[in-house]
1. Can you spot which of I, II, III the value -21000 was calculated from, given it is helix-only ellipticity at 222 nm (-39500 (n - 2.57) for each DSSP H run of 4 or more, over all residues; to 500)?
2. Using the calculated result 176 for volume of the Cα convex hull per residue in Å³, pick out the matching structure from I, II, III.
3. From which structure (I, II, III) was distance in nm of label points 7 Å out along Cα→Cβ at positions 147 and 171 calculated, if the value obtained is 3.7?
4. Given that Kirkwood radius over Cα pairs in Å, for residues 83-162 alone, derived from a single structure, equals 14.1, which label among I, II, III identifies that structure?
5. Using the calculated result -0.84, -1.06, -1.30 for log10 I(q)/I(0) by the Debye sum over Cα atoms at q = 0.13, 0.16, 0.21 Å⁻¹, for residues 203-362 alone, pick out the matching structure from I, II, III.
6. For structures I, II, III, calculate FRET efficiency 1/(1 + (r/R0)^6) of positions 59 and 99 (r between Cβ atoms, R0 = 41 Å, to 0.05) and state which one comes out highest.
Structure I
Amino acid sequence: MKRLSAICSLALLLTLAGTVSALAAGPAKIDTGDTAWLLISAALVLLMTPGLALFYGGMVRRKNVLGTIMHSFVAMGIISVQWVLIGYTLSFGPDVGHFIGNLHWLGLNHVGLAPDPDYGATVPHQAYMVFQMMFAIITPALISGAIAERFKFSTYVVFMVLWAFLVYDPLAHWVWGTGGWLKNLGALDFAGGLVVHISSGVSALACILVLGKRKGYRTEIMAPHNLTMTLLGAALLWFGWFGFNAGSAVASGALATSAFVVTHIAAAAAALSWLFTEWIHRGKPTALGFASGAVAGLVAITPASGYIGPMPALLLGLLAGAICYSAVNLKSMFGYDDALDVIGVHGVGGTVGAIFTGFFASTLINPGGANGLFYGHPGQVGIQALSVVSAWVYSFVVTFIILKVLDAVMGLRVDEEDESMGLDLSQHGEVGYTFE
């Protein structure tokens with residue numbers, strides 16, 4: 001009995017020691033500073049979607065302000081649920097053929113509070129998951145700027161789900177998922193130039209071609225109804241973008257600091273570049289031009305933010321402002337109705353930033369990245385170009401097919417009477433402003 005008691009006591013001590021050791025080892029793997037920064041960044045990125053709602057809402061006519069704002073707000077509900085159920089596992093789950101994630105994390109199964117070494121060794125896996133959720137939310141909302149004032153809300157809801165499932169999730173896995181073919185190729189996209197901005201900008205082009213122009217386009221005045229609202233939205237986007245880019249470091253150290261700094265520099269430079277280009281071209285600098293230029297700079301720096309330093313960021317901002325301004329003006333030349341300039345700002349800006357990364361990326365900034373042309377690796381330009389072409393082609397083709405199917409099944413546009421009345425009343429039964 002004494003021997004048995006001694007053995008039991010020893011076993012109990014070993015068990016307790018193992019438990020204490022496990023408890024000590026578990027939390028030590030999670031860095032509270034990194035976790036706090038990632039959660040704050042997730043909140044900042046979420047704020048960008050209401051910011052986008054205000055940015056877009058101010059640029060449409062008064063009768064469509066709520067309908068336009070709803071395009072962004074409803075994404076926060078729909079895509080959050082889609083992400084939890086299946087979006088995250090398709091985007092970041094264990095690889096299937098270098099194209100998509102499998103269903104191992106369906107419904108966030110196995111996505112717990114312990115770190116996943118592939119997606120942040122110092123933060124809980126759920127922290128990384130919710131951070132990426134905010135990217136998935138804003139991306140289809142960006143597309144809505146191209147279809148403003150004429151798209152059926154019921155069809156938009158279905159389109160958003162299908163687009164997230166068939167375009168965003170595969171592309172996110174290609175670029176960021178472990179085993180994704182563009183990631184394996186060495187493509188650099190720190191925070192979403194390919195996944196967020198090119199995908200939304202190119203999909204906007206498909207929407208415009210299938211949907212057609214607004215009733216009265218180029219024969220009626222369609223001036224923004226509230227530029228004060230648009231400027232407030234631009235301010236929220238600029239603020240939230242620090243989480244978008246610096247948060248993508250998934251740690252609160254030097255890389256996050258670098259990404260934060262270059263994000264602001266590029267936005268400021270692009271805002272001035274757009275403003276002065278417009279001033280020279282049209283004779284007057286506009287508030288909308290400054291705001292649009294800032295967003296163009298933020299878009300362009302997104303893929304490069306974790307790989308380039310301050311002076312390349314300044315140059316990128318200057319280029320992006322002038323190039324995106326010119327791209328937006330192409331709609332006057334070709335006559336397509338990109339209502340809120342999604343193609344010119346996001347499609348073109350994302351492309352400029354992704355290609356620029358291939359020239360100026362440096363492992364001095366990010367040892368986990370690659371050197372670009374000016375740091376001894378000219379092949380990176382080709383890799384970036386291939387990734388851009390792949391994102392353009394895939395996003396356009398799949399979006400075009402989705403739209404054609406939905407047009408046949410549900411119809412894309414509201415009828416002429418509803419369009420003339422405005423989407424606020426015809427789609428939602430309410431108005432943005434009441435004057436008594």
Structure II
Amino acid sequence: MSTTLNKPAETYSPLYFLASLGAGGLAASFYMYLLFWIPRPGQPVTVFENIAAAFENGSVLMQAMIAFSVTAIAILAYLNISYLIWNLKAYSAFKKTENYKALLKSNAETTLMAMPLAIAMSINVGFLVGMVFVPGLWSVVEYLFPLAMIGFALTGWLALRIIGRFLGRVLSQGGNFDMAGNNSFAQLLPAFAFSMIGVGFAAPAAMSTNAVAAGISLIGSSFFGVAAVIYVVVAGVIAFNSMLKHGTAKESSPTILVLVPVMTVLAILFMRQNYGLQATFGDQQASTGNLVLMARLMAVQGVFLLLGLALMKHHGYFKDFVFGSQTSPGSYALVCPGVALSVMLHFFVNKGLVGAGIIDKYSLAFWMISAIAAGLQFAMVALVLRLNKQHFSKPAKGATIAAE
């Protein structure tokens with residue numbers, strides 16, 4: 001079924017929270033240049049003072065990089081918050097419809113987890129914006145960490161309520177879960193949400209000098225990180241079983257790529273925890289530990305990326321839903337893997353290869369890998385612009401909106 005001559009976004013789905021998520025992820029990806037290319041002696045992250053000093057004393061290329069990165073972060077952070085607010089308003093109206101009642105009785109109830117996922121990303125973006133644009137923030141950061149953890153705890157409570165209602169319904173009695181309709185990785189969205197909440201929770205572990213704050217951060221991030229891993233294993237096995245029996249629906253084929261961002265977020269979560277254990281609690285880690293961790297998780301990403309691209313090529317997904325006239329809110333799920341790979345490559349080359357002494361910083365190999373990360377990033381910027389035009393403006397006459 002399709003409708004014509006309306007904005008696709010007027011046919012609301014909770015998956016539109018992924019539009020906010022994608023913009024937030026891109027903002028974080030531009031911070032990678034500031035994080036790894038600007039000197040920050042004695043600090044785990046780059047803040048306003050480091051950026052200002054590098055801009056004042058750096059080369060023309062350094063100044064251009066900083067100007068471009070901070071401008072991109074500002075624009076994308078604005079889009080992140082704008083689309084979050086738009087979604088919260090649209091979701092409030094959606095809850096009064098019959099479609100919402102039907103969603104609560106179907107497998108698609110887990111798409112509601114896109115809301116805490118996007119909220120957690122926006123909290124992370126808010127902290128990022130503060131570090132980049134607010135002078136003196138680092139002097140009061142210890143007072144902000146408890147507030148951030150409260151925010152992530154409340155977001156986690158929202159996520160647990162949503163998934164608890166869903167699991168309570170489908171596990172309390174048989175027949176409430178459509179196994180034939182589970183022929184995708186859509187049910188891994190809760191794992192993505194838990195991992196995003198967990199990585200935000202882990203930030204004080206890596207940055208705080210207060211043992212209590214770092215300890216609470218380690219406990220909270222461990223809970224949501226383990227929840228994400230468990231959900232990936234269980235939901236992934238069930239999904240594969242259904243996909244082998246019933247095939248994969250064309251519109252849901254991008255969901256197989258959800259493991260790519262989940263692996264990136266979990267990698268950052270584990271690195272933050274390891275850094276906190278080392279810096280705050282004196283647990284010495286091997287210099288190659290980050291390299292091994294990221295290499296293993298990137299292997300998982302590579303396997304599912306190749307599988308997902310092969311599946312979408314077979315379905316002609318890009319031809320119809322990205323470059324063609326058909327639209328689906330699930331298309332925004334394509335932004336997350338590209339952004340996640342870009343961020344992962346930055347960490348891999350800086351914390352992994354350089355950290356382990358395998359390559360030198362700013363060597364040819366360093367720039368080659370960084371160029372791949374930048375290429376993925378700008379491809380995702382182009383994709384976001386394309387999807388925003390498709391979904392938030394009037395389509396051409398005769399264009400169709402796929403029913404979710």
Structure III
Amino acid sequence: MEQPSNIPGFRAVPRTGVIYVMHEASQLGFTYVNGEWANLGQGSPETGELPGAPPRLKTITIPAPNRGYSPIEGNMALRQAVADYYNEHYRRGKASQYTAENVSIASGGRMALTRLAAALGTINMGHFIPDYTAYEELLGIFKAFSAIPILLEASRGYHITPAELEKEVLGRGLSALLISNPCNPTGQVAEGEELAAWCQMARRCHCSLILDEFYSHYLYNGELGRMVSAAAYVEDVDSDPIIVVDGLTKNWRYPGIRISWTLGPREVIETVASAGSFLDGGANHPFQTVALDLLDPKHSRQETLAVQKCFRQKRAYMLERLKHMGIDADAEPAGTFYVWANLSQLPDPINNGMSLFKEGLEEKVITIPGIFFDVNPDRRRSYARYQHYSRISFGPEMDKLEKGLDALERVIGKY
């Protein structure tokens with residue numbers, strides 16, 4: 001996957017898992033408009049109309065003021081709208097409320113996380129394994145901090161108790177934690193008392209908790225319409241070391257708009273804005289205006305209900321089909337739109353995620369090998385985990401799910 005550079009001065013930069021598999025598939029004719037293919041590796045949800053959802057955005061008007069650069073921190077109106085969104089959904093009746101000064105806007109989740117990484121000092125930064133593939137390069141490129149892995153066990157459903165997490169923080173001297181919640185790829189969710197205890201631990205241990213909440217509306221247990229955010233358990237928005245990253249990509253199903261936000265103490269927001277001043281220069285200005293209407297509480301509730309109704313059906317369908325093929329999930333996804341698929345019961349060689357991916361290409365279906373989620377910055381470990389896993393997405397439309405799962409069934413049938 002990683003080829004050395006032959007050009008003086010340049011290093012080899014690996015592709016993230018999703019980009020790697022898309023590149024390999026494109027060599028065999030995959031395009032996003034080629035109806036013969038089913039992309040069960042995609043990290044984005046379907047973006048079309050859903051029953052009960054608000055109408056989709058189809059046109060964009062660019063006012064004259066928005067043809068110029070955006071402020072590094074983002075459009076003030078959008079920053080306030082994000083603050084209002086969290087206050088409405090998670091902080092009703094609380095004395096401490098978010099304001100525009102607690103919000104920074106960036107061009108997508110990776111850029112928001114890159115700004116945060118660039119703003120960290122010489123510290124130990126903890127992260128879970130398995131977790132989001134793009135964290136690997138992000139945690140390796142900035143040399144100020146050391147990335148420290150925390151292994152989550154399949155036998156425990158990829159959960160860690162608050163007491164165990166605190167032990168990791170104190171024992172490893174962690175000053176920050178980077179965690180996706182709900183987790184990509186396992187689909188596990190920390191919420192309620194568990195998430196509240198994480199936030200209490202962060203305050204008590206003086207450890208910044210950076211939570212990637214891009215899947216926070218994709219919840220499948222309990223009542224429809226509920227969402228999850230650590231913002232609900234913050235006591236003081238300007239002193240609690242709780243930083244939330246989210247955006248329009250997943251929860252509003254607009255990945256192409258590339259608008260994200262960071263929510264946290266004002267001091268953190270000022271620091272990440274300074275990082276943005278040399279990293280990216282500010283988010284897309286016209287699209288920030290578009291985002292204002294999408295953050296309206298009525299709009300977001302309606303969208304969340306529609307998403308959960310649709311994706312609960314797709315989740316049930318995929319789990320049933322995979323089980324029929326002999327593919328299990330160590331823990332069924334409570335969130336996201338992925339199945340962290342255990343392939344160990346399949347015959348050799350397709351019990352290996354990379355082999356299944358390559359065989360799937362012959363049948364025009366794409367999956368993500370599990371090894372990409374063994375976050376290993378700078379390749380400091382010589383061994384890899386999760387060879388017998390794949391991340392299989394139910395983000396696509398139902399007809400694509402059917403096509404892709406039919407193709408996987410054909411692959412397995414060959415063996």
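1. Values: I: -21000; II: -23000; III: -11000.
Going through each structure in turn, the value belongs to I.
2. Values: I: 176; II: 142; III: 151.
Going through each structure in turn, the value belongs to I.
3. II
4. I
5. Only one of I, II, III returns -0.84, -1.06, -1.30 for log10 I(q)/I(0) by the Debye sum over Cα atoms at q = 0.13, 0.16, 0.21 Å⁻¹, for residues 203-362 alone, namely III.
6. Ranking I, II, III on FRET efficiency 1/(1 + (r/R0)^6) of positions 59 and 99 (r between Cβ atoms, R0 = 41 Å, to 0.05), first place is III.
Where a number appears in this text, it was derived from the coordinates with a stated rule and is not lab data. All values reported here derive from a predicted model rather than from experimental measurement. Cβ atoms are built from the backbone, for glycine too; each structure is taken alone.
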